[in-house]
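> The structures come next, written out as structure tokens.
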Structure P
Amino acid sequence: MRLVRRSVLLAGLACLVHALLGCQPSPRAESDAPSPDVEWRRHGGTHAERRYSPLDQITADNVDALGLAWSFDLMSDRGVEATPLVVDGRMFVTAPWSVLHALDARTGERLWSYDPEVPRRMARDICCGVVNRGAAYEDGRVFLGTLDGRLVAVDAASGDVLWDVDTREPGWSYTITGAPRVVEGLVVIGNAGADLGARGYVSAYHAATGALAWRTYTVPGNPRDGFETAALARAAETWTGEWWKAGGGGTVWDALAYDPELRLLYVGTGNGTPHVRWLRSPDGGDNLYLSSILALRPDTGELVWHYQTTPGDTWDYTATQHILLADLEIDGRPRKVLMQAPKNGFFFVIDRTNGEFISAEKFTEVTWASHVDENGRPVETDTDYREVAKFVRPSPYGAHSWPPMSFHPNTGLVYFPVRNMGSVYKMNPDWDYRPGTWNTGIDMAVYENFGSSDDYERWEAFLLAWDPVAQKEVWRVPHITAFNGGTLSTGDDLLFEGSADGRFVAYRASTGEKLWESPVGTGVMAAPITYRLDGEQYVAVAAGWGASFAMSGGEAARLAKVRGGARVLAWKLGGDAEVPPGRPPLGPVPAPTFALESTQEELRLGALRYQEHCSACHGPGAVGGGSGVPDLRYTNEATHALFPKILLEGLLEPAGMPRFDDFLSEQEVRSIQAFILEQARRASANAHTTD
């Protein structure tokens, strides 16, 4: 944090208050200017990740005068999850395929771009889209994690590469989708990959050189190789079987926060590999440190304490969601807490000094557990799906996933997008670890009729204002569909959020009253930021519909009625720029003209192989959700003629469509094609019937 010089009087004192609360002044603040520049230098505003700014030029009384100041085309139709940074009048924002852009934060003019040239075949090794959640900045360097597992430092002024290191260990499908953080001169980054098979870890690299400082594993490895730390030896006592063959999971793909006073780095860990605990740890156990919050020493990576949000997770309930630090008065005394609303549907308040459990309550409908007991352990209900399929809430999408929360100190509330969705679970007893493909352990056949039951139909999504002290809902605003944007709290009583259906909205933070909205032209999943330059406050967001839900949400995702179209937009009072138009939704599915005879047995095989290899990107039942990945029901005759070359020879691999000749035979590819054609015929017939 930069501090102002003593010569600065009232303006400097105001800026110092801003710095302490969440915004950081640029070197221009070291003058007597009445409105010093205020930046957004860190992913969550500050190390505490509160995503609150005291900037108050934009208020509840004048927010309706906001107009678009500028926009920038990120040149992609894929999903956008990035939080921009603003430093020295420049904005640094990441785009799909880990491309980094530097923009003039006043005008949106591109200053430079850096493309790490991620091989497009990597699309197959990624769980949930070719996304990136942002960069980190320190001392003239911008740090970026790439989809192919590299950590790169570039010069902030020129975009030239300063160093480039590979964070991956061989043998696993590691990627990076999260934003790095810089802590005590070290760049901290975690990896994704547990859905395909990986052993989780978080690493720290020296910011100046890229040299590895430390690496902390989140789950134990093969006991025959010895354990790296005493903490992992203790964790191994909570595992059974031969979990290490599939890696174990526990990847650190998003949440990080830091308390400089306590000198503790907080890390959220993910699900196991496979998801099904009876397959990865057949004799039970909590499987530490899956789905946990870890407190580490930032200089060494040593584990200080841990808290597990979902012991023995078997529903893909990661704890990689936003970790937010605040000081609250609870039961009449001040507490230093961390807060998290992970996938499992409980809002947790934990003492961040020692990991002591304070409270946890459901923030949406939860059926996998009845409550969290006084010791901080969830009390599970009967959801054993080894023999019989069970419908459980939340779904693997989570009651809340990566879209960031914010905390408003004036209201004392936390704001985040919620989804009340469930999913069917059924163990695949024949599961065997296969490197390079999805290794969930779930019987994919249960998704054959995805979305057709009453349970699937009964779902909702909403923006939630939550009181973390009373552990109760204060207000909510309904959303049209799921995967809406993260939130930003500002000033005395403002809250900003983008929506999946293509709107950017300002609310009164205390009541949820809608005060203003602007079209965006695409869905918003990422969180906004705010900054002040030359006396003008801006609010900005990176937008672009895509990634996990947009790709695999089927008809539920189509409710957004938007398509991809990545862009950054910035508003200010009196702005008069035009919002770029979005891409119109696809029309009715045309009747396919490509002829391919098939039997019911072939269609059944095609449906199963499609769910295993294609549905994560192209949607269940071949129903696309409007992301930048094609809805295959619209495939034309010319493309169908090339179908085997696409899947078996990689004809479209340069465009991000990987080949599958290592998993699929010619007959299986033909069956998949037959299934897609049948789904297109059904959709076309239904459209004509409806008309």
Structure Q
Amino acid sequence: MSEQNQIPEIFLKPYDPSEHEKNIYKMWEDSGYFSPENLPGERTETFSIVMPPPNANASLHAGHALFVTVEDIMIRFQRMKGRKTVWFPGSDHAGFETQAVYEKHLQKQKRSRFDMTNEELRSEIWDFVQENKSLMEDQVRSLGASCDWTRELFTLDDRVIKIVHDTFKQLEEDELLYRGKRTVNWCPKHQTSFSNLEIEHEQRTSKFYYFQYGPFVIGTSRPETKFGDKYVVMHPDDERYAEYEHGQKIDLEWIHGPITATVIKDEAGDPEMGSGVMTITPWHSHIDFDIAKRHNLDFEQIIDWRGKLMSPAGEFEGMNITDAREAIVKKLDEKGLLVKVDDTYEHSVPCCYKCNKEIEPQIREQWFVKTKPLAEKAVAAVDDGNITFVTERDERVFRHWMEHIEDWPIARQIAWGIPIPAKVCTECGHGMVDLDDSITECTTCGGSVAQDPDTFDTWFSSGQWPLAVTDFPDGSDFTEFYPTSVMETGKDIIFFWVARMIMLGIYRTGQVPFEKVYLHGMVRDKKGVKMSKSKGNVIAPSEIQERFGTDALRMGLMVNNAPGSDMNLDPDKVNAYKKFANKIWNITRFVLDSTVNHDYTTAPEYSAVDQVLNSELEAVVKEITDLMEKDRFDLASEVVYHFVWDTFASKILEDSKVYINSEGGGTAQHARQRLLIAHLVTSLKILHPFMPFVTETIWQELPEEMKDQEILMVASWPSK
């Protein structure tokens, strides 16, 4: 360092994020301050966050970068406010999601999971996940996540499995669990069932066929299901069919010849839909199933688990249902039973969210949770103020779903996941929860039993995530940090995850799992289009970080991004914050150069102008603090940006040059030096939650006299 340059050499060139970020993160992690036990000072008030565990099957996407940014802002702010903070990290085995990803790997190798045992498939996926899990965690670190890695948990760890199994058993004891035959959403490709939440509905234009069914005209878009139709349903108040009585038998000609149909009067019949008459296929329709249950009707499977027609289809047996459709219509037409065809029928088609194949409702015996009693307690917790939503809109959505909740099918027919600890009678089908593998015969009929091959829905296990990470029921973290302070996650999983964590958390502990819910929106491309690989508009966080630095990415994700709102990620916007990071760098260089000989032992004598500037700084800090406490990080980040750039850099620094450059020093110069120091230190502190890397890099180069802590991450927030 030369006589002319008495500031750290690091400031003699522009800020380069790639030179500093990894070293800064290592310093943070090595300090131990990510763990609440090691934080300096007396900290009695706790603040805790549970990380939404990223899937351990792929790299992070833009949505992950957003949640890491928001949660890290929360935890850094509260840590600097003097609270005993902990951010519990983890990773998700992601059940079906991960198995579907791995199946694509198998396809490339010309292999199939159906040629493997479940044990072989689990073993291969385990190795695949462990490798990706490590890469994913490094990506979380690169984003600046100040989470406590000593508390990291994987959703297939023994602690998680035990809690999930115990909850399963408790549900059985409380008669909230049952194994029954009900229609489920079945994917013929992936060979597993899904809950209604996991089904995507696609608007399609299809053919709608009208057929003569005895004296009635019926309509359907799925003639392949009609082989088993022997019940004709109409509304009991439909006067057009008053002459027909419930239970009346009618002989008619159908696909394979004469049949006898039974009239069913049920309010599910819609007089406004077509002729007001419909036939039902109870095995392959949720609505038809409910009608059949109400009237104790027969069920017959027409379509097999692979989407092919079965023996009731006669000569069409073995055909794929889509291939058979027109052939069936042709036969009905030849029999004089086709009335007309509508080519413009627009309807919502349920599809597998992963492969987009049409879902086939199937009757399957599996495990269900009675969710209504759980939902009622969850809503009561919101009513009582024990849990709040940051936006009223999210609360309304939550309440509406809970009020219309359906029983939850928690079994999945996949290998990758937590096995269901149960036995099933091979004779009567009775299911029995068996945590210790001790049941050897059916408790109902005495018949032989076999292990249930299914695994839990991943949302059932992740729905108990706050319990697992705090080590319920006896862990010290559970005692100190449960309920956690806030659950921050994407608004798209309010039903999948948030609602279920609330229900299961209250069920197991009597307390809400978190006190507040902050839901962020979707990250779209710069034109507002949803990112997808097929559109080629996916922006990986790592690409942005390499170009502009992590701090710039974080600011680009935060400014103007209100809670619950979708945001557009524009690289040009991020580039502006790269320039901002360099502006902070240049401000520091100016201040250090201007205060190199400052006397810290003498109190400053502020002028009236200085006092106004100091008061304005206090007001800005108060405004930012209030916004942060109200979870308006979008507004707080904007206020910080404009204060540092427009006020501190553009006005105060420029006005200070006359004081700094004056010969002889004096009280005015000394006071202005102290003012610049205070503004710089305060600016670094209020910027730190948003831009932790550049602020910490600068902090490490400041004179000791300027700092209240060696590491900015644990320095005190400038306003209590």
Structure R
Amino acid sequence: MRKIFTNRLLLSTLVLFIITFGCELYIRVLVESPIKSFATVRIAISSLAIALLWSYIFHFFKIGIQRFFNIIYVLVVTIGLFTEMCLYSFIGFFMGLGNASQGTKVTSYINDVLHSVPGNYYWLFAFLAFGLIYFIFIERLIMKRRKYFKFNNKAVKVLVKILPLFVVAGLFGVHYATVRSEKLQDPLQLDPNYAVWLYPKNSNMSVNNFGVIMYLYSDTVSIMKNVTEEDVAYLYTFEEIQLVPEEEVVEPDYKREIDDTAWKTLDENTSDATLKKLNNYFMNRNISQKNEMTGIFEGKNVIIMLLESVNEIAILNEKDFPTLYKMYHEGISFTNNFSPRNNCSTGNNEMTVMTSLFTINNTCTANSYTKNIYPEAYMSMFKEIGYSTSAYHDYTQHYYYRATYLPHMGAQKYYGVTDLGMSYNEVYAEWPSDKTMFQQAKEKYMTNTPFAVYFAGVTTHQTYYEPSEFGDKYTYLWKDTDYPTNLKRYLSKMKEVDLALEELLKELEEEGILEDTVIALFGDHYPYGLSDSNINTYLKANGAKYTVNHNSTTNHDVDRTPMLIYNSGLKEGIVVEDYTTIIDLLPTLLNMFNVNYDPRLYMGTDVFSKSHVSRAYFVDGSWQDENASYYAPSSKLTYFEGKEQYSTNMLKSINQEINTRQSMSASAIRSNYFKYLGEGLEKYKVKPTTVEPTPAQTEEE
């Protein structure tokens, strides 16, 4: 063998393979992916192919040049994979090219990222140390003792030069064959591996099956080729799963009648295959019926507010946050609510609440599709029935283009931080006060009743590791606790938000419209800048029934966030124990306001309807309910103690349902479907006919 492969090529390949596969294998351990699986073998094959190809290319250069590029390889691979793991720990997903712009903004609070990363992640740098020590020191010693072999036979010389290429081609060929094989994936994984390869919309599933490096490769290629859901739809062959549905008995007073005449006419006059497919899907979805909660808030004002970086810390202790505690426990509280993490959590979750759609995970959806129109969105629906609509945010458009996309969701006016006359600081440690936002905004909407308003708060945004005005303002309240400083800073910012909501209630009361106003609050995601131990310190001290783990594959409790609907006119609090996510908020509100809406156009469900399924769905295809938690990237199912187990058919049915809803939602967003539908229904709607009175009727009048 030494006459076929030179030591230089062989040793370089071996060392680079150990580093590449070693990092990938350790990442599988960190994210709890199964080690004893064919995916691990596939990753080993690709790691060897990459190492051999790199070594082959640079072994033609002088050894000093090869050594330089090998060191570059080691640095890029180890630091790159560590960075990906930091992002995974921080937001719950690996980040690809589609969200690179958002990823670069994380550097502004890198201190928070590094502090929140578990300590065992840093062991990835052991592979960096090994690579540097080998190529800087050990390789030099080996090369001094190296023996040179001369091949006089030309055929052998050619073979030595081209054989590695055949090996590389063979390795990638085997890798490709395993990707195409349907037998080499879990039966509960409904996304074919080849579809995940061509269009890695689910980065976690892609990493589980192919490793981080090959995920980044496939993601880059898919973006360069502009691959979409529709391009891989032919690979999905869902089997027909027969389940006996529960019969829904609808009382006559609760019947929701919808006339599809205009929709059918629109479909008949549509030739675009994607639009026709979407018409067929939405038209045949279930229509959730009215219920005892229908219309209880009809005619009242409504305010929806995004609570930045707020999880259930906010509603556990009445002494710490009395206003939030009051609103949660005296209003309608959703005790098993989740805000799913994704690659663009605040922007995508904001859009989910505004439209009740699943966003496209590998992009900041609203930013990427700013020309889309959403006539079914929150403010659009209320504007349609005569409400004054407006939206407010106490920061700039550095992250999200709200001034563009919120008007397309129905906001007649949008006010950013400068429009509100508020000062702000470019330094990320300083964020404006939500209390000031309410004070500056009240004159712009309170006198225009009825109103439908949206607020996106910002005060509780990280960083918590740097001093800031609101991060340090109220820390004295927790001086007698053993909470770490960064947790106290977070709680201090939360205190400012609680005071802001107190200010809002006071303003509404002074205006005489508190009882006539409904306030819905939701958290966009848990506080990313806090580590598990920080969050758990507060949860344990305040009687929470759970603790969190960023990277758990057995539950999604880290994504638990408060969601509430408050109105001072409610006689008593209402507790909703069903499992929900923020996607259910809009259809629930539309029903309670008795807005004439079509439930089929919303991917969430009115939680008070009999159609609502008590199950929280997550962006990567995972889900959690009373019985179990399913982690889609590795098809891992964990049953809770003493709970019933699902049949294989039921599990496939659940997975198929979420897969279909997510893909149809993505297709609708890409095709600007709701603009097409809104304009089409208006064009073909049945016009009321005018009947000329008969002479007899005229005489009678």
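> Of structures P, Q, R, which gives 3.9 when distance in nm of label points 7 Å out along Cα→Cβ at positions 123 and 339 is computed from the coordinates?
So the calculation was done on P.
> Separate question: With distance in nm of label points 7 Å out along Cα→Cβ at positions 235 and 403 as the yardstick, tell me which of P, Q, R scores highest.
For this comparison of distance in nm of label points 7 Å out along Cα→Cβ at positions 235 and 403, the top structure is R.
> Where does the value 1.08 come from, among P, Q, R, when Rg/Rh (Cα atoms, Kirkwood Rh) is the thing being computed?
Checking each candidate, the match is Q.
> Computing Cα Rg over 2.2 N^0.38 Å, for residues 171-370 alone for each of P, Q, R, which one ends up highest?
Once Cα Rg over 2.2 N^0.38 Å, for residues 171-370 alone is tallied for P, Q, R, the winner is R.
> Turning to a different aspect of this structure: Supply the structure label, taken from P, Q, R, corresponding to helix-only ellipticity at 222 nm (-39500 (n - 2.57) for each DSSP H run of 4 or more, over all residues; to 500) with the calculated value -3500.
The value was obtained from structure P.
Laboratory data are not the source of any read-out in this text; all were calculated from the coordinates shown. A quick note: this is a predicted structure, and the numbers were derived from the prediction, not measured. Cβ atoms are built from the backbone, for glycine too; each structure is taken alone.
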